[in-house]
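Q: The structures come next, written out as structure tokens.
Readers should treat all values here as calculations from the given coordinates under stated rules, not as data from a laboratory. Small disclaimer: the values here were computed from a predicted structure and weren't measured. Cβ atoms are built from the backbone, for glycine too; each structure is taken alone.
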Structure P
Amino acid sequence: MPGTALTALAIPPLVDQHCHGIDRRELAAGDFAAYLTESDAPPATGTSFFDTQLGFAVRRWCPPLLGLEPHCTPGHYLERRRALGAAEAARRLLGATGIAEYLVDTGIPGDLTGPRELAAAGGGATWHEVVRLEPLAERAADTADGPGAFLDALATAVTDAARHAVGFKSVAAYRHGLDLPPDRPRPAQVRTAADQWLLTRAPGERLTDPVLLRHLLWSAADTALPLQVHTGFGDPDLTLHRSDPLLLTDFVRAVRPTGATVVLLHCYPYHRGAAYLASVFPHVYADMGLALTHTGARAHAVLAEMLELTPFGKLLFSTDAYGLPELYVVGAELFRRALSRLLGGWVAEGAWSAADAGRVAAMVAADNARRVYRLGRSDSRPYRPGTEPSG
């Protein structure tokens, strides 16, 4: 592929439509490496999480930002990171990502930066909050006196969150699986489920009841804010085959009359199924976050498969970065290079025009997210399905 085809593609500043805060601590080697995997266990004896596509990508793209040669050893990299300090390393790394706006899921506990602090470390980028649904229910349950009070508090929490957030997120894939009945649960069902959960729930216990998870999904849909849904791979807390986005087919069909927009996160290894859903339902969008990061040097192959069927106006960039500023660097770099390689190659072989390649690059990098979440608009509401420009 001619090098000019790659450099001619202009990719604008990115909108990271799904990400998390970074760890403020000075990380030991083991704590750092734990962020390079979805496993919740130490590496197998004699192995390292650095010996993965993600580990190699970190060693390729991050050392030069800290004054080191690409591919330096993990020990050398971590030594330099400690010498700079976590705050300075984050400033250098985030400032080099080219991310202009962050949509931050604030539902993960821990000593993580909030949206404002994350954006400031990134050089003064714009930030927005995405509210995770399940913690809203858990906090309401911690203080509620009976099912009626719980459901009232939960309704108030969703309404209040919708006033400042640009979207909601569900991790029902972790808590139960996506093989939930698709229809809106009846009020009597919801009250019975709430009563049972409150009677048996220990303080701080996570929500796993399928009726209440469905109630949360429908409550979010009623706000008209975009609803992000975790699909595909993640840590061992989920059962992978129950996170296939195709399991949501009946739900996205049922929820369409509400005007809700559903954003399928991550999707891998079911990204072709997610592409299908985005292609046949006007209110469904697909995201590539986490997938490109963990596939590293093969990111272009995964992106190519997503671009087979996903309408170009329905694909959204994200990093799903969590814990390490390095993951923002890798997610953004791999995305830009994969997109340039693919679109530049199609231009070089005459399949696409250069103008179309530039237009699609801008759509996927930023414009689609700005349209879906209505970023910068005073009402902060998404377009209703059917009003999007065709793509």
Structure Q
Amino acid sequence: MSGPGPARPRPPLVDHHCHGLLRGEPDAAAFEAYLTESDAPAAPGTSYFDTQLGFAVRRWCPPLLGLPPHCPPERYLARRRELGAAEVTRRLLRAAGITEFLVDTGLPGDLMGPQELAEAAGGAAREIVRLEHLAERVADASRTADSFLATLDGAVRGAALTAAGFKSVAAYRYGLDLAPTPPAPAALRAAADRWLAARAGGDPVAARLADPVLLRHLLWSAVRTALPLQLHTGFGDPDLRLDRCDPLLLTDFIRAVRPTGCPLILLHGYPYHRGAGYLAAVHPHVYADVGLALTHTGARAGAVLAEVLEVAPFGKVLFSTDAYGLPELYAVGALLFREALDATLARWVRDGAWCAADAERVAALVAAGNARRVYGLDSTITGNTWSRP
């Protein structure tokens, strides 16, 4: 973007939304399962390597492990086993160029926590607290609705003392077409009574928090802390109804939250990413994320990123990988993002629409600067520790 002369160093990345990694070595089937949002095996005779994400892994990751790009999946997985999980994780994380990780710790399984992730990457990490997971842990130890609600209130306020922010997966549990205002106390207590009674029956489905009244209460509990609140929008695994995950369904909630000033970050978005960009453009406390969509669109990532940047203010777009399980997803998410951003901005500079200095400034904002500002990271992280200013 800067024309002839020595290459400028690339800005470091702040991954504002990601997850833990497997500690062990997955077999071939388990590895492939992380290349899709489906909960089913690939169609008979096919492979999830034959996807945009699968091709992106084969393009970017083999050279980081000493293999040629686009090598066959079998050779790549064999090389992974030769090196071992710890070395593969170290190489791929460090190649990603991510210096700070904000880690959603609400997923199940034997996953690396924020501190382990930071040590493997040679960076720093903070926790993003998943609201539904927090509420389910509180419910496990609660006998009555009153004790549940009181303990939950304390748990949210306590988490806010150290967390970088909160996240909700209400899109998965119910949908984004929730009533926008906090529930009335009587409705809230009745919903808590119903949920605790259903959990007592031992049904694992009933144990998941999916009641719309309780989900609204969680959202507003997080809003009252004033920490950034991440909201899943757009595509994901078959547990959601995509038509109920359009971020535009949040419009009334966004309006209701505005007087509080609480930042709302619309994650992922695809295929509704243009709507997320619009909401970021017209509401001062709303931000749009470009994670996950770029990873899964692979060779088309540049087109998706350009669509996000059509209307969203450049100070309102944040980078993330949404990586989970495999370190390859960190490497691919970061490298695809850099390639898509570089190519998109270089084209606009070449066409005369932008100047090179503006392109470099915007690249630095999206890569890290916006996340540092929104989450208050500037001058707060040293090594793997953090303190609130």
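Q: Out of P, Q, choose the structure whose coordinates give Rg and Dmax of the Cα atoms in Å, for residues 195-338 alone equal to 16.4, 53 when calculated.
A: Working: P: 16.4, 53; Q: 16.5, 50.
Corresponding structure: P.
Q: Follow-up. For structures P, Q, calculate FRET efficiency 1/(1 + (r/R0)^6) of positions 67 and 123 (r between Cβ atoms, R0 = 30 Å, to 0.05) and state which one comes out highest.
A: Structure P comes out on top.
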